[in-house]
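Some structures are shown below for you to check.
Bear in mind these aren't lab numbers, they're just calculated from the coordinates by the rules spelled out. This one's a predicted model, so the numbers in the text were calculated from it and none came from an experiment. Cβ atoms are built from the backbone, for glycine too; each structure is taken alone.
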Structure P
Amino acid sequence: MHKGRAIAFVLVTAALTTAVLFRPDERGPSTCMSKVLLRVSCPGCGLTRAVAAAAHGDLVRSVRFHAMGVFLLALGIVSWAMLAAGLVADRNFFPDLGRPRWTWALVGWFVVLVVYWLVRLASGTTP
């Protein structure tokens, strides 16, 4: 068994379990340090509540919190399944994330996240 994959499996399991147990509340206090200290929502503001709402099957509410919450939950579920299968088969099913195409995919993700954030700031729809 590969220790790194086992640790990743435990962390992803904990994150998904938290998403299922967490009940998102629109009126609760903010845990975003950017919002608390600077009074400006960060690009990820609403993602925790969006993932939790998606985990409860409330996709409309999830998208209202943050449009990328459903995608992030799906990514977590797929990652969990790949890690579980890898632990059972004693293989690594993840692609080599050090390859340039994955670097560009990550850069693309951050560009989309920042553009979405700027649109939300301009329209006043940040949480």
Structure Q
Amino acid sequence: MEANPTDGAEIVREAYELITGPRQAAYSHPADDYGRTARIFNAITGYNLATEEAILFMLAVKLSRLHHEIDTAQWLPDNTRDAIGYLGCLHMLRHRDHVFLQNFETNASESHRFKTGESHGSA
């Protein structure tokens, strides 16, 4: 029997389900969750870690564990799944920030037109 070329890829689905399902329901959107994490880290250490950096720090933990797995010939799928999940969280955060920025810029432009009396067709 031939191996299925997508065997193992289900871990991506598992990570997706974790970050969009029960964990998000329990801890809120990654922007909120890791925003809290960064604020707590900053209060403890005096550093100024950004929310994106808090997620990258968690990814670094998983990458370290994956490296240790390679060094010790182990295979612990949860580290791979969690690393994928942290990348997903980072993307979700950046997407939310991007959408917020686009909406802000649109609203600022509309406000400017209103204040200056420009029409929608004006440049």
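Of the structures labelled P, Q, which one yields 11.9 when mean count of other Cβ atoms within 10 Å over residues 34-41 is computed from its coordinates? It traces back to P. I have -21000 for helix-only ellipticity at 222 nm (-39500 (n - 2.57) for each DSSP H run of 4 or more, over all residues; to 500), calculated from one of the structures P, Q. Which structure is it? Of the structures listed, the value fits P.
From which structure (P, Q) was semi-axes √(5λ) of the Cα gyration tensor in Å calculated, if the value obtained is 29, 19, 12? Working through the options, I get structure P.
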